[in-house]
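Following this line, the structures themselves.
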Structure P
Amino acid sequence: MSVPLCPRFKELPRGKKERADFINARLKERYPDALCALEYGKDPYRLLVMARLSAQCTDRRVNLVAPALFCVYPDLESLAAADQSRLESLIYSTGTYRAKASQLIAMARMILDRFDGKIPQTQKELLELPGIGTKIANLMLGDVFGKPAIVADTHVIRFSNRMGFVKSEDQHQVEKALDQLIRRADRSDFCHRAVLFGRECCSARNPHCDACPLCHREEA
């Protein structure tokens, strides 16, 4: 089933680019910090691991699991040498734990062996890592390396359809559409803000359309 347009869509600017600029400005006002929901402490290694764990799992659950996980495996070297059964027990609650554990160990070993222990800084190289797809690669590019990148998770996909930026739930189609509409410097932060907005107001079920802050301002 396709995602319908926002019920208040007609209150927004008509042109896609104008609408994107308008919405981006409103989101900046509401979420000036545009923080990633994963609490990784600005550590690239932690973000890469936590992003993989977040697949088919909530960021909140991953944040709960992370402290114990990184106490045992604080760096690539310890993760590469991990006992898979022990790792599985630590990440069990994130779901698909066997596949995730196997891929995390293989990922750490590849980074050490092929990339001299440094997390790759290009999408092409990041996608070579076991378990890493476009969403995680783009998250790393935007949050860690400061490069323009679109992270099209479920919130961003839903929001982009409701705002009329795209008529597709395909991740790559959404990435392509937003690449053309969102300014390069704003792309990573825009996605974080869209996620925050999706959780607060534009949820999949029972969105708060009547009080939508994109369409409504309180009078001074």
Structure Q
Amino acid sequence: MATSTTDRRTDPALALFAWLSPAYPVGAFAYSHGVEWAVEAGDVRDADTLAQWVETVLRHGSARNDAILFAAAHGAGDSDALTDIAELACALASSSERRLESLQQGAAFLAATRAAWPCEALERAAARIEPHTAYAVCFAAAAAAHGVPLRPALDGYLSAFVANLVSAAVRMSVIGQTAGQVIIANLAASVSAVATEAAAATLDDLGGFAFRADLASLHHETQYSRLFRS
């Protein structure tokens, strides 16, 4: 993709707010991360079961791994290590839909950010990442390139992850909008805890045991009637 090489820098907080906005064109609304199948199977049926499901994925599943990969990518800058981290992030996807979800959002995020927030450091990082555009890695690389510190970037990324899963349940009429916001607020402490753990972790700490959530992603691939792409 042709992009301007003129650095467009501003307050890092303003860049982060823009990237986390629902208006940022990454297509997150199209994915439920397996929640749609969990609803059909009866695992998620009300506010309590939704909160338990999302917290499990956050603390013990794919979100925890993404957080560790995010922290590693943020610290890698545009070095050779960033390529290895990007490839590892793709390899860790537990299903074809999870892989597609991550890569398509990452590619969309990278394209929008290179066009709207160009800088030389981001161009160098993008050259290391493509075509392994895992969303967490792309977001972390952009944050590092624009001087956004790790913790606000990581906390924001995980908060958006939680909000997207809750939003999927709201759109399936499992809960209402206010109940969804209560869940998001109640999980804020878990978001912070996972971010703290990930910031001190290494790639050797990758792993998880949210097996039912991984099965949900696999089953969603053949779900007969569905609204979401994952």
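Each value in this text was obtained by applying a stated rule to the coordinates, not by laboratory testing. Just so you know, these numbers come straight off a predicted model, no measurement behind them. Cβ atoms are built from the backbone, for glycine too; each structure is taken alone.
Quick look at the values:
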{"quantity": "Which of P, Q leads on relative contact order in percent (Cα under 8 Å, 6 or more apart), largest value", "calculated": "Q"}
{"quantity": "At a computed 1, 7, 15, 19, 21, 16, 11, 6, 3, 0, 0 (P(r) over Cα pairs in 5 Å bins from 0, in percent), which of P, Q", "calculated": "Q"}
{"quantity": "Which of P, Q yields -16000 [helix-only ellipticity at 222 nm (-39500 (n - 2.57) for each DSSP H run of 4 or more, over all residues; to 500), calculated]", "calculated": "P"}
{"quantity": "Computed 0.45 for FRET efficiency 1/(1 + (r/R0)^6) of positions 75 and 163 (r between Cβ atoms, R0 = 25 Å, to 0.05) - originating structure among P, Q", "calculated": "Q"}
{"quantity": "Ranking P, Q by mean count of other Cβ atoms within 10 Å over residues 35-42, the structure that comes out highest", "calculated": "Q"}
{"quantity": "Entry that produces 21.4 once mean count of other Cβ atoms within 10 Å over residues 99-106 is calculated, selected from P, Q", "calculated": "Q"}
{"quantity": "Comparison of P, Q by distance in nm of label points 7 Å out along Cα→Cβ at positions 11 and 155 - largest value held by", "calculated": "P"}
{"quantity": "Origin of the derived value 24.9 (mean count of other Cβ atoms within 10 Å over residues 131-138; candidates P, Q)", "calculated": "Q"}
{"quantity": "Highest-scoring label, criterion being mean count of other Cβ atoms within 10 Å over residues 83-90, among P, Q", "calculated": "Q"}
